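These are the structures, in structure tokens.
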Structure P
Amino acid sequence: SSSSSSSSSSSVDEGSPRLTLGDDIYVAEQTIKKSRFVGIAARCDNWADAQSFLATVRTDHPKSRHVCFGFVAGHNPVQERSSDDGEPSGTGGAPILGGIRGEGLSDVVCAVVRYYGGVKLGAGGLIRAYGGTARLVLQNAPTTVLIPKSTVRLRTGAANAGAVYQTASRYGGVAGDESYDAGGNLEVTITCESDSLGDVMEGIRDATRGSV
């Protein structure tokens, strides 16, 4: 009957473990030929949050001449964004991105604020200043490993809801985005560490007597 029909969609896998920053906001600065460069970095996994972070940086540094940044996040595809914010093309954002990549980091936004000191640095000097300031803050910030997560969408009879939730929880999975269709079937998304997905699905199949 329709109330006992079931299915599962293909899972979304975040890939291999990635290195990111801790949960704080990290700051380091240096002065180069009278220009003050302030590096500010944070963990960030989406562009909307990165934009909010950058808006706060600009608000906190209203008298700065430039706020260049690099942002790297995600897996398959990797998101990358950067800005030179008025500096010569390729002298601000790209070196910051290079600093993030060079430290092997992901899910990171890093801004470098420049207070102009009256002495021009030239393209090479700017690249070294922005890239060096980014590396300065990133190298001194604590890091943590992002454990890859997998997500799978399940559909099963409503009578199996308790078994699905309990089994997912037992393996560290989180159930969410649940809904019921016209036939009374439960649709739910399970998110768990990728290494545990096989155990979660096997456990759910056992608990529901193979009806998922």
Structure Q
Amino acid sequence: MSIDWKKVSYILGQQIGSDLKNQGIQADVETFCSSLKSAFNGEPSEMGQEEIQQVMTGFQSFMQEKQMEMLKAEAEKNLVEGQAFLESNKAQDGIQTLPSGLQYRVLTEGEGNKPSAEDTIEAHYEGRLIDGTVFDSSYQRGTPATFPVNRVIAGWTEALQLMGTGSKWQLFIPANLAYGEQGAPPAITPNATLIFDVELLAIK
């Protein structure tokens, strides 16, 4: 099998260039290409190991600070958008708002017992961002989830104790009752408001 190394080289260059750009690394392309050619030809580095380590340590610190700034900006944006969404949502038909800020709509009212915080329950659910993006779904997996009521996000813990077995509710959970400033990367970004359809199937 023959390989067209010119085309392979072109593709590798495209991939590396795209990766650097996507990471926000403003590399000097001319220097990068020259260094790549030098290393490929087995030529010695123009920089000593101590200098390389010093430069790369500074670069890594710079990238970490940049990442933190981006996350902070995203968290602030998500918080504002989430608050606006919940403010508008609370006026919709059937929406109940609890003192904690948790909102819910009863889709089906079950007649079974309500779990306590110490109980383990079985439930089907689907989680979405406020833009409609599905980030998790037991329905799609075809298998309900089982977990302790007090080992999930605060919004779930609060809502589940109000639901009779057999109920299906739609939850609108503010960031402070979900994953907060930490988020749950990569699907759930910092300060994201979440929407869940939750069907309480059984108390174990």
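Here, each number is a calculation from the coordinates, and none is a lab measurement. A quick note: this is a predicted structure, and the numbers were derived from the prediction, not measured. Cβ atoms are built from the backbone, for glycine too; each structure is taken alone.
Overview of results
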read-out: Per distance in nm of label points 7 Å out along Cα→Cβ at positions 133 and 157, the highest-valued of structures P, Q; value: P
read-out: Which entry (P, Q) yields the derived value 27.6, 77 for Rg and Dmax of the Cα atoms in Å, for residues 29-124 alone; value: Q
read-out: Structure (P, Q) behind the derived value -13500 of helix-only ellipticity at 222 nm (-39500 (n - 2.57) for each DSSP H run of 4 or more, over all residues; to 500); value: Q
read-out: With relative contact order in percent (Cα under 8 Å, 6 or more apart) derived as 28, matching label from P, Q; value: P
read-out: Label whose coordinates, when semi-axes √(5λ) of the Cα gyration tensor in Å is calculated, return 50, 20, 16 (choices P, Q); value: Q
